[in-house]
Structure I
Amino acid sequence: MACVLGLDIGTTSTIGILLRLPDQVLGLVSRPVTLHAPHPGWAEEDPREWWRNVCAITRELSRGIRPDELAAIGVTGMLPAVVLLDRRGEILRPSIQQSDARCVAEVAELRAEIDEKTFLARAGNGINQQLVAPKLRWIERHEPEIFARIATAFGSYDYVNWRLTGECRTEQNWALEAGFVDLNTHEIADDLVALAHLPRAALPPKIVSHHVLGRVTPAAAAETGLQSGVPVVGGAADLIASALGAGITRPGDVLLKFGGSVDVLVASERPAPDPRLYLDYHLVPGLFMPNGCMATGGSALNWFVGSFATGETHQSLDRMAAGIAAGAEGVRVLPYFLGEKTPIHDPAARGLVSGLSLAHGRGHVWRALLEAYAYAITHHVEVLNDIGHRTETYVVSDGGARSAVWMQIVADVLQQPLQRLTGHPGSCLGAAWTAAIGTGLAEDWLGVTRFVAQGDRIQPNPTNRERYAEGYVAFRDLYRRMS
């Protein structure tokens with residue numbers, strides 16, 4: 001049977017998966033990615049590092065198959081990262097990541113120029129740091145020589161697709177979250193692009209996720225070890241691809257995704273734009289996926305280990321945290337280390353540790369960090385319920401879901417059972433399946449769940465209900481007092 005390749009251009013790593021249809025995983029390979037934060041609130045990466053990782057991953061994965069067995073490629077990635085090229089196709093500057101919070105003034109400027117309610121109803125997303133227009137205005141203001149040379153602006157996986165095929169496109173969810181799509185027509189609108197002060201020609205045409213974009217060029221084949229001519233589809237936003245792999249297609253199903261950031265996603269038959277959350281297209285045509293995405297998650301845990309717990313691992317810190325009672329003995333954390341995106345949309349917010357004493361150690365701060373993200377998830381669930389979305393069945397995925405301590409904390413704070421998955425490799429799986437659908441190798445979107453099994457079900461501990469209910473109130477109040 002044919003093979004398909006999925007690539008995930010993630011914040012902390014680049015991951016590739018090779019599938020043999022209909023249900024066999026042949027290989028999974030990853031390479032680390034460097035996240036740069038040269039100033040407070042900044043988040044940048046080097047797109048050339050992504051491409052080097054892709055070349056190494058594809059060469060490793062393709063060793064186990066004949067060149068002619070690979071039938072399709074799908075690429076997913078974080079969004080909406082901003083990648084800028086000049087007229088020669090050269091990278092102009094490091095990418096500005098989706099978690100970057102430098103454009104506070106530009107967000108305020110945009111809010112003063114246009115009516116936010118009208119923009120929300122039309123573009124599906126509110127005016128916040130996630131939009132691409134404020135990021136580009138920041139470049140125009142602070143790096144005018146760079147801005148003047150912009151010939152192409154697109155996303156992380158759009159960039160990799162271009163390197164593979166030579167074709168410039170913007171995938172539908174990058175364009176939607178960027179703030180350039182009119183929900184009435186589902187097309188990129190010239191006047192919305194103009195808010196970024198860019199000429200319309202700088203934004204490539206929009207493509208649907210599963211539509212074939214192009215084919216691997218001879219030049220890309222020489223770098224990647226792939227065979228030229230392999231079809232490449234439009235790609236997918238990482239959080240949406242991960243949700244597909246987890247089987248989130250029914251209203252009431254919720255995916256909690258614990259990657260470099262923490263995401264909260266639900267499937268919906270209606271868009272229901274709300275300024276507190278983001279709106280994306282589901283990979284299944286006709287569905288939408290309202291969602292929340294925090295600025296940090298696993299990236300903050302990695303930072304804590306690297307900066308304050310040298311010699312420790314996530315697992316050893318989990319063991320320390322497991323021996324500490326719910327509530328971390330009064331230590332509380334606001335996890336807004338890169339500002340915060342949903343649901344508060346405050347790029348000026350900052351991380352905070354409260355309640356420390358000499359009686360506390362690293363385990364207390366680690367537990368308080370884990371609890372902070374559980375509280376933030378609860379905040380998202382409240383917003384989803386307020387909009388009218390059901391939140392009935394919770395599935396957890398990605399690297400953080402392997403932490404039994406963290407998942408028990410989340411279950412206890414939500415007072416809901418969490419279904420863990422076995423064999424879910426993350427967004428790369430959804431990207432590979434999107435390629436299979438787009439090239440006619442598969443017809444059933446939910447066929448992707450053949451690769452993922454249900455693991456254990458984590459039940460909430462009712463004895464922690466009251467303590468965490470009080471902790472959640474204190475968490476929300478701490479942000480209000482520090483704002």
Structure II
Amino acid sequence: MIRTRIAPSPTGKDVHVGSISTGLMNYAWAKKNKGQFIIRIEDTDQSRLVPGGEKKMLATLNLIGLTADESPLVGGPYAPYRQSERLPLYKKYAGELVAGGKAYYCTCSTERLAQMRKEQQVNHMSPKYDRHCHTNQDEVRKQVAGGASHVIRLLMPKKQVTFHDLIRGDVTIDSGTLDDQVLLKSDGFPTYHLGVVVDDHLMKISHIIRGEEWLPSTPKHIILYEAFGWEAPQFAHVSLLRNPDKSKLSKRKNPVWTSEYLEKGIMPEALLNYLALMGWSHPEEKEIFTLDEYVRVFDLKDVQTTAPVFDPVKLEWMNGMYIRAMKPEELADKISGYTKELFPRDLIQRTIPLVQERIKTFADYEPMCRFLIERPTSFDMDLASHEGLIGKIHGVLAELPEWTAGAIGDRLSELAKATGTKPSQFFQVLRIAVTGKKISPPLNDSMVILGKEETLARLAPFVLS
């Protein structure tokens with residue numbers, strides 16, 4: 001069975017959008033092949049854990065639509081799915097490597113290691129452990145038996161390691177350039193390398209689809225699989241997301257946490273749709289498609305190695321496409337929930353025909369329509385010089401017997417012509433007087449929603465006495 005996984009670490013505010021992008025591929029590959037998608041929490045770096053981070057990450061993954069078949073929340077046959085609860089396993093397997101001569105104890109102090117690295121730097125040598133403890137293993141074992149603080153290191157063999165990457169083809173690395181990696185730390189927690197190999201094997205992961213930053217670690221993992229006598233899974237390393245200027249995606253330039261986009265009013269479906277296009281193209285060159293369709297047509301062989309550009313502007317455009325495709329009733333419900341009932345539900349429903357073609361995110365609604373529930377206190381233009389014109393508008397509207405968008409538009413167009421005012425200027429003055437903004441939903445319809453009495457009340461302060 002095809003089994004894929006993502007293994008986020010709760011060391012940040014939430015799930016990185018890059019992790020969602022990679023997770024989406026893992027999800028699609030499993031579901032396309034009638035397999036299973038697993039979420040495992042890698043929380044072995046205890047010093048960097050963010051309180052509440054795991055709960056937030058799992059909630060986001062569920063909200064976005066990447067529902068796991070096995071996870072810390074739903075359990076599964078290979079539980080626990082949280083590395084901090086699997087420590088006895090790592091100790092057991094690290095001990096087996098030591099017993100088989102594939103790994104060794106190391107009691108070197110941090111001071112000795114720092115001095116070693118300093119000397120290597122002075123002598124322009126590669127920063128690698130010098131195997132001091134390996135050459136003195138009898139003495140080191142006595143120290144360990146006596147309770148000395150220690151780590152377990154992998155005895156890195158000297159060989160050419162070749163593996164086939166499903167995206168990048170054959171990759172060969174000389175393991176002689178690699179360090180004797182620490183596998184088990186002095187606190188009993190595994191390093192990433194031991195934890196990921198043990199867990200992926202025990203959880204029967206068939207495909208490891210992850211970011212290209214882990215490509216240099218893959219030979220270490222393959223050597224570990226060989227040391228244990230286990231068959232390695234298949235590997236696929238995807239390119240990292242980039243900013244529009246091609247720099248590495250980072251929070252210094254754009255939001256990187258998935259929840260930040262959802263909180264800005266990006267729909268989960270739109271975000272997944274956009275991320276699906278990062279390094280992959282729909283075979284029919286579609287830009288808009290559902291998650292089910294993506295699962296149906298996705299293939300790892302079609303993933304590109306060029307670095308995909310994550311453009312928040314393009315994401316908002318796509319989100320706008322989703323909004324325009326929604327039924328008005330559904331969109332009203334979404335906006336009502338997003339704005340936390342700031343606006344009356346019936347008011348939102350009446351505004352949908354005015355805003356559906358204009359907003360790109362749910363967050364756009366509140367600043368665009370706030371004038372409907374709150375009189376403006378600031379204005380995009382000084383209206384003092386337009387009091388005469390506003391007075392004429394007030395007089396005409398006050399006498400208007402039929403308060404409809406059509407009647408309002410006809411009468412105001414006649415007035416603009418009679419006063420010799422350019423229509424653009426005429427309606428700009430009126431728009432700002434009523435809404436406070438130069439840009440708003442269609443003005444005549446907005447005044448109908450406000451009602452005659454409220455519209456006239458807003459014009460009154462600008463009318464010459």
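Here distance in nm of label points 7 Å out along Cα→Cβ at positions 22 and 350 has been calculated and equals 5.7, so which of I, II was it run on? Corresponding structure: I. Suppose P(r) over Cα pairs in 10 Å bins from 0, in percent, for residues 110-261 alone works out to 9, 29, 31, 24, 7, 1; of I, II, which structure was it derived from? Corresponding structure: II.
So relative contact order in percent (Cα under 8 Å, 6 or more apart), computed for just one structure, reads 17; which one of I, II is that?
I
State the single structure among I, II that was used to calculate distance in nm of label points 7 Å out along Cα→Cβ at positions 38 and 446, giving 5.5. Source structure: II.
Where is distance in nm of label points 7 Å out along Cα→Cβ at positions 166 and 406 largest, in which of I, II?
Of structures I, II, the maximum of distance in nm of label points 7 Å out along Cα→Cβ at positions 166 and 406 occurs in II.
Which structure, out of I, II, was helix-only ellipticity at 222 nm (-39500 (n - 2.57) for each DSSP H run of 4 or more, over all residues; to 500) calculated from, if the result is -13500? Going through each structure in turn, the value belongs to II. I have 25.4 for mean count of other Cβ atoms within 10 Å over residues 158-165, calculated from one of the structures I, II. Which structure is it? Matching structure: I.
Comparing mean projected area of the Cα convex hull in nm² across I, II, which is largest?
II
Each reported figure results from applying straightforward, stated rules to the coordinates on display, with no laboratory input. Because the structure is predicted, anything quoted here is derived from the model rather than measured. Cβ atoms are built from the backbone, for glycine too; each structure is taken alone.
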